[in-house]
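Take a look at these structures.
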Structure I
Amino acid sequence: MDRTRTPDDCHAAPRPVAALAEDYPAAGLIPDHRHDRAQLIHAVRGVMTVTAPDARWVVPAGRAVWMPAGTPHSISLGGDVAMRTVYIDPEARAGLPMRCLAIDVPPLLREAIVAATAIALDYEEGGRDERVMELILDELMAAPRLALDVPMPRDPRLLALCERLIADPAGRATLTDLARDLPMSARTLARLFHRELGMSFGEWRRRMRLLLCLPRLAAGAPVLEVALDHGYDSPSAFAAMFRRTLGSPPPAYYNEAFRFPKR
């Protein structure tokens, strides 16, 4: 892989697809920015939190976030993150996603992304290197979409409330309690959640709590500690919610996510 190239090099690349390898051994923040090209932001190792105007995505190893061109976003790094980013001209392929989303990265797509980081930015058209880049586009279009985002509202009252809940994920306040603070009726607040976020208050809070757990688990925190810190009554209740949302219990999920060597 070419570790001398930069995001600016990828944006100025003469070909429609370019890839970049970046490693971050310590926690940090890539501040709010935007790109002229779309991005596929992939975690080979570690956990990232990607924040855009309408949502936050928790991106563990083996997953990626698709960020359309021109979308402002920031990236919080959980420490020891190996990021592999593909920069894609919006005109590179018809039907590229027009909204932010999280995707699973199957082995074929992952290996193509890793290979692309070693491909010259001015790769020969019609040759093997271009076919690798085309394979990335093919696999991107076919990759399973994942519910790894926490949608954020535009209504300023609800946005302030959601930020408060994120800051205290173990909080026990009910919908009625929260509505009283605004003030509005619980029924009005419930309708506001559905209108702004497309889900109920309970669904949003469950997803928020679960996704906030991922960086802690990736750092090696005990399941019991993480579960209690995020409002779950027991590790079994947490594991059941984890399995329903992400398809496997926490240990199996992270064994799978970290099955690849750091490259």
Structure II
Amino acid sequence: MKRMMMIATTVLMVVMFCLAGPVSADDINKQLAKSSTIDKVMRKGTLRVGLSSFVPWAMQDKKGEWIGFEIDVAKQLAEDMGVKIEFVPTKWEGLIPSLLTGKFDLIVAGMTGTPQRALKINFTVPYDYSGMNVVVHKDFMAGVTHYMDLDKKSNTIVSRVGTTGGTLAKETYKNAKVRLFPDEGPMVQELLNGKATALLATAPQPAQLAAKYPDTLVLLDQNLTQQPISMGVPKGDPDTLAYLNTWIIYARNNGFIQKKVDYWWKSLEWEALLK
């Protein structure tokens, strides 16, 4: 009797499935599209971008407005999408957790798509590349011609917590003391005061610090490494990833990215906006 009931139930389920009609691939694609970040942004009319303060990637001008390389990239992306933009400043180490909890739609913050980070979120194709450099306080320059000359117990290397620069500093300097700071201001001040030997960070920050304080700081013009800079998006959203990749390729090919690189990386014209 039990076996007969099981067979009857199975037959009934098959019949109901057949009556419901086939689910087309087009229907599935439409459902997926409706759940994508891009679709939600377009319906909402606002793109929320997570960022972290780095000079000249993202910073506030004298009026309190956000400016910088990443800001220009994000604004152009929103403009091309035909939506408004909302910046959500976040501590660097909180960017990925905040993306995962939906506090913003994507990360545009000079972030490198490392294998470790890619376990948590997806990354677009690179929209720029950045090297890692070291800038040294002049009081510690005696006998230093290479960045590895700084690896002494008497030296202190500073960098930002949670960044690839901070990770690289710990991997590179086994003898020197490595101190990681959550914010840029105190880290730079520590170097300028001579309480730190050198600062390791993503280009162009070291070069621009040396240009800004030529009597105090010296740039070691050597790349420790060169890393791709990508946007970060939640996993399981192929539509958003595909759109952003298409936009990046377009923005690179039409000269927009290079124009911004020339302004923010190769000049200090923007400093007037901060005073």
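Bear in mind that the values in this text are calculations on the coordinates, not laboratory data. Source: prediction; values computed, not measured. Cβ atoms are built from the backbone, for glycine too; each structure is taken alone.
Which of the displayed structures (I, II) returns the greatest value of mean count of other Cβ atoms within 10 Å over residues 159-166 on calculation? List each step's numbers first, then the result.
Numbers: I: 16.0; II: 22.0.
If we compare mean count of other Cβ atoms within 10 Å over residues 159-166 over I, II, the biggest value is for II.
Given a value of 1.8 for distance in nm of label points 7 Å out along Cα→Cβ at positions 63 and 223, calculated from one of I, II, which structure does it belong to?
On the way: I: 1.8; II: 3.6.
Matching structure: I.
Suppose you compute log10 I(q)/I(0) by the Debye sum over Cα atoms at q = 0.16, 0.17, 0.19, 0.34 Å⁻¹, for residues 111-150 alone for every structure in I, II: which one lands on -0.47, -0.52, -0.60, -1.16?
Working through the options, I get structure I.
If Kirkwood radius over Cα pairs in Å is computed to be 21.2, which of I, II is the source?
Numbers: I: 19.5; II: 21.2.
Derived from the structure labelled II.
Taking 24 as the value of relative contact order in percent (Cα under 8 Å, 6 or more apart) derived from one of the structures shown (I, II), identify that structure.
Numbers: I: 19; II: 24.
Derived from the structure labelled II.
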